[in-house]
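Values in this text are rule-based calculations from the coordinates and carry no lab data. On a predicted model such as this, the values are computed, not experimentally measured, just so you know. Cβ atoms are built from the backbone, for glycine too; each structure is taken alone.
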Structure I
Amino acid sequence: MEHFPDAVALTKQLLAFNTINPPGAEEACARHLGGLLEAAGFDVHYAAFAPTRTSVVARIGGRDDRRSLGFTGHMDTVPLGGAPWKRDAFGASLEGGRLYGRGASDMKSGVAAFVIAAIAQAGRLRRSPGVTLVLTADEECGCGGAAFLAQKTDLLGSVGALLVGEPTANYPLVGHKGALWLEARASGVTAHGSMPERGDNAIHKAAQAVRALQAFDFGVEAHPLMGRPTLNIGTLHAGLNINSVPDRATIGIDIRTIPGQRHAGVRDRLQRALGDAIEIAPMIDVEAIYCDPAEPWMQQVFTIAQAHLGERPQPRTATYFTDAAVLNTVYRNVPICVLGPGEPQLAHQTDEYCLVDRVEQAVAIYDDLIRQWCFY
């Protein structure tokens with residue numbers, strides 16, 4: 001009989017893979033996970049959108065009368081940051097119930113937990129609606145791996161509900177805002193700084209654009225859980241030297257949208273507000289995810305989570321975006337829940353860690369969710 005690690009041991013193994021993005025290089029991690037799943041009887045497929053940038057789709061079971069339960073998580077991590085780490089970022093040190101390493105909370109512990117929960121049920125899942133696991137590359141830099149998979153609908157197949165293992169401390173969340181990151185560009189004509197009248201200053205146009213952005217009105221009502229959409233001016237770059245008229249200025253805009261907003265409409269409204277002197281180009285474009293808390297499967301998730309958390313979850317949403325926003329374009333608005341063992345406040349932090357107890361609790365929750373979906 002094949003021996004498989006437990007979820008904590010698998011988390012340690014995954015932390016040893018350096019999947020910092022950029023450059024990502026998720027292939028070795030993907031092959032490790034795919035090998036475990038294949039040994040357990042899963043049908044495993046790899047999808048590389050660039051050299052070493054590999055995602056995995058694994059499935060087991062399946063019936064004509066009911067779609068599978070989906071799980072998704074990403075293998076890449078953010079960089080270590082400028083501050084020095086007190087622990088080895090890839091050493092997976094375990095101290096006082098905390099497992100340290102880059103990606104421990106965001107989100108290799110979540111990936112390990114649902115992979116092990118699925119493997120544990122593999123024998124029974126073959127004769128059930130089954131599960132589909134989508135393990136992605138390049139989530140941290142804009143869901144590139146998920147976007148590549150979304151072009152291959154035959155590979156993703158179909159699911160009836162989707163569980164996203166991002167860090168929530170195992171508290172089920174019913175959605176997240178969308179992200180529309182734009183670069184607004186102003187063009188001008190350069191000239192010597194002593195003769196500005198001979199040029200066309202791009203900074204002046206950018207300054208007018210900033211004022212328009214500060215006054216921008218989305219024209220939508222607040223969402224009952226997510227509140228209002230937001231706009232943040234995150235970067236402003238212009239000029240090469242002080243004694244020249246700048247001929248280019250760029251503004252980085254971070255818009256977070258709410259359910260019901262279509263990003264094409266947001267862009268059109270923003271373009272009208274900025275005028276013809278400004279060109280806007282998308283950098284990241286993923287729309288909001290929301291599942292009505294009253295949806296029957298979400299209520300089942302709440303009931304299962306309550307048994308493990310000791311309290312009835314209340315409808316809440318995530319502050320970050322996830323691959324689910326992209327996968328949902330293929331899965332067509334199935335119920336989606338974000339629930340994973342990582343600590344959300346530790347994502348992207350120096351000396352990131354996850355709690356061993358949370359990882360084990362996540363496996364138990366995922367196990368119950370698989371049983372409820374596939375066997376009852």
Structure II
Amino acid sequence: MSEKKDVQVVRGLEGIYVATTEISRVDGEQGRLYYRGYDIADLVNNGNFEETAHLLWYGELPNRKEYETLRKHLVNYRFLPDNLLKMLPLLPKGTVPITAIRTFISALAAWDPWAEDNSREAELENAMRLTSGIASLLAKVYRVSIGKPIVEPRLDLNHAANFLYMFNGEEPSPEATQAMDAFLILYADHGFNASTFTARVTASTLSDMYSAVTAALGALKGPLHGGAMEAAMRQFMEIGSPENVDAWFEKAMKEKRRIMGIGHRVYKTMDPRARILKERARALAEKSAEPHWYEIADRLAQKAANHPYFQERRLYPNVDYYGALVAYYLGIPPELDTIMFALSRVTGWTAHVIEQHADNRLIRPRALYVGPDPRPYVPMEERG
């Protein structure tokens with residue numbers, strides 16, 4: 001018979017603690033985010049992405065020797081296997097970017113001699129390979145898709161600058177490099193979000209890191225998780241001009257449309273990542289031929305901030321609201337925004353896989369059965 005037990009079902013596991021973590025802490029009430037105890041603002045203002053990656057993987061910020069070692073490994077892994085590169089043009093035209101990257105990340109495991117090794121040493125190496133690999137893959141997949149020649153990585157550029165160089169085909173400005181570096185730091189980890197939890201569930205079966213990251217990419221692809229940044233930029237494009245913001249906003253409110261990029265399930269004040277990316281977007285806009293995109297976003301945010309609906313519900317711009325602008329000003333088309341998310345979050349995913357395997361327990365929740373009571377099998381000819 002159906003399970004009629006006095007069981008509380010928490011849909012979506014909202015508010016349920018399923019594990020402990022030392023990687024990141026989200027303070028929704030105060031609007032703060034910490035990576036292993038360090039405020040993200042301090043990491044952005046004083047460090048760089050490579051230092052943050054070391055912090056997430058090893059638990060501490062690197063000294064000079066550790067930093068140079070990590071950087072050397074990340075640089076080496078920018079170069080992808082030749083046979084993998086031969087596969088890039090084989091995907092059908094119009095393949096969704098994140099589908100392409102998910103496919104090639106899974107394939108990359110075949111060329112990794114440590115792919116099946118879940119020891120800490122191997123997984124740290126795999127984390128570096130995946131972080132550099134996904135950046136190189138995105139740049140190469142994009143350039144193949146638009147019919148431009150592939151740009152090989154440079155050894156002298158940091159992770160952020162090298163990605164932009166490979167993607168756009170020219171060395172980025174200092175402002176662009178700083179903005180890209182901040183973007184990578186701020187998207188690196190955020191508690192047990194859907195894709196991170198997916199990675200940990202996969203890892204909990206003692207599967208390998210590549211499988212966990214591939215699974216995480218599948219979860220990220222869903223519009224309720226990784227699609228908000230693209231939706232926010234499409235929204236700004238729909239508005240088109242700062243002069244259109246007021247009328248567009250009033251119409252949207254009457255139609256009960258969601259303002260993409262405003263509101264967050266956890267933060268009850270402005271997303272701390274959004275504060276930082278807002279300033280990076282403003283700096284890029286000032287040097288851009290299209291400053292109106294920032295003006296649209298800023299005016300729309302002000303309209304929402306002064307509206308009772310958003311005030312009563314404590315809804316503020318989140319990381320994707322200004323992350324969309326930063327990505328656009330860096331030359332990233334909106335259709336690549338979801339995979340841009342993964343370009344950074346892969347560091348968090350891999351850190352969580354390492355943490356999961358260090359003290360593993362199979363993640364295996366139960367479901368409350370509410371279907372039919374036991375019933376007899378009826379032969380097909382006797383069914384109505």
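Tell me which of I, II gives -17000 when you compute helix-only ellipticity at 222 nm (-39500 (n - 2.57) for each DSSP H run of 4 or more, over all residues; to 500). Comparing all candidates, it corresponds to II.
Comparing FRET efficiency 1/(1 + (r/R0)^6) of positions 21 and 173 (r between Cβ atoms, R0 = 25 Å, to 0.05) across I, II, which is largest?
Going through I, II one by one, FRET efficiency 1/(1 + (r/R0)^6) of positions 21 and 173 (r between Cβ atoms, R0 = 25 Å, to 0.05) is largest in I.
So if we calculate distance in nm of label points 7 Å out along Cα→Cβ at positions 133 and 357 for every structure here (I, II), which label has the highest result? Going through I, II one by one, distance in nm of label points 7 Å out along Cα→Cβ at positions 133 and 357 is largest in I.
Compare mean count of other Cβ atoms within 10 Å over residues 53-60 across structures I, II and report the one with the greatest value. Of structures I, II, the maximum of mean count of other Cβ atoms within 10 Å over residues 53-60 occurs in I. Quick check on the output: 1.8 is distance in nm of label points 7 Å out along Cα→Cβ at positions 205 and 237, derived from one of I, II. Which one produced it? The read-out was computed on structure I.
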